[in-house]
Structure I
Amino acid sequence: MTREELEHIIRASGDITDQYEFVIVGSQSMLGPVPTPEDVFTVSMEADIYPLQAPELADRIDGAIGEGSLFHQTHGYYAQGVGPETATLPADWMQRVHRVQNGNTGGRVGYCLDVLDLFLAKAAAGREKDRAFCTALLRHGYVAAASVLALVPTMPIDQEAQRALRATIRRWAKAW
């Protein structure tokens, strides 16, 4: 997915829900802070998105421009309507979001996660695809292990999960 495709999804989500502000979580939120990242970060054809003020409307997005929809068939990319609970994020993540708003978004606003918060959300999820994404963030210099480790105490997970998360981050940092 490209930045322009993400902007199209923001605009279409606004048209569908009549909402103004959206949060983009998941790998394609990378396109906020880094509009033209390396190819490894743009392989996904879906953007996880929800309306900031009315997350319950995410189902409308999923139904209208989600996987298998006419939108998906026409454009080759799609939106996945999700909710705020989809990503486990540090307590102050909203203070670091990157605003995407221009003519291509129809004036609507997409708030994309900062790369530090994206890394932590992916690391907390812990799937194989998340490991690959996080090690690529480290390898390409978008995050430093020390920076993400410093945010682990702000994650809404218990002490044992924080310990495991720190160990995972250190292991990934050494592996690449």
Structure II
Amino acid sequence: MEQTVDNHKKRNYKPIIIILTVIINGIVAVLAGMPPVEGFDLFNIRILPMMNAIFNTFTFIFLVLALISIIKKNITWHKRFIYSAFITTTFFLVTYIAHHLLAPATTYGGDGFLRSIYYFVLITHIVLAAVIVPLALTAVARAWNMENARHRKIARWTMPIWLYVSFTGVLVYIMISPYY
């Protein structure tokens, strides 16, 4: 399906969005039920959760800067910050997969009210992290196709969800880090 929109070829990104969503969310789901690789000693895997939090922090910062840029109608910087957020999110995904492949699951050791907060944040983070994959990919695909109205429509949902996911990723790390 190729249509011309102001001398711009419109491409169908839907198949790749579906494939990437299934692969990424599928890998994460499978890792949740797999035992860790035993005997791995090439480096200290305890650094991986902190790297996850660092990448999530950068993603959050890039998204805030992208939001500020688009509010100021600076499309060039908006694109740069969104692409930067995709890069740091990809780095997060690599370290997340590595950690869950190599390390046993860590359970939250707190109790009482903080335990309830932790699990609320964790569950909403996990669910929305799965949702953000197709949303973010669709938003960028619409931008690439110069479908600006449709891009803005999905970005209004994508941006706050992605901000929430990146922020709560850091929050989950802070809350569980004493138990690693």
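Just so you know, all these numbers are worked out from the coordinates, no wet-lab data involved. Nothing here was measured: the structure is a model prediction, and the numbers come from that model. Cβ atoms are built from the backbone, for glycine too; each structure is taken alone.
Of the structures labelled I, II, one was used to calculate mean count of other Cβ atoms within 10 Å over residues 30-37, giving 10.5. Name it.
Of the structures listed, the value fits II.
Identify which of structures I, II gives the largest calculated value of volume of the Cα convex hull per residue in Å³.
The maximum falls on structure II.
Ranked on relative contact order in percent (Cα under 8 Å, 6 or more apart), which label among I, II comes first with the largest value?
II
From I, II, which structure was helix-only ellipticity at 222 nm (-39500 (n - 2.57) for each DSSP H run of 4 or more, over all residues; to 500) = -13000 calculated on?
I
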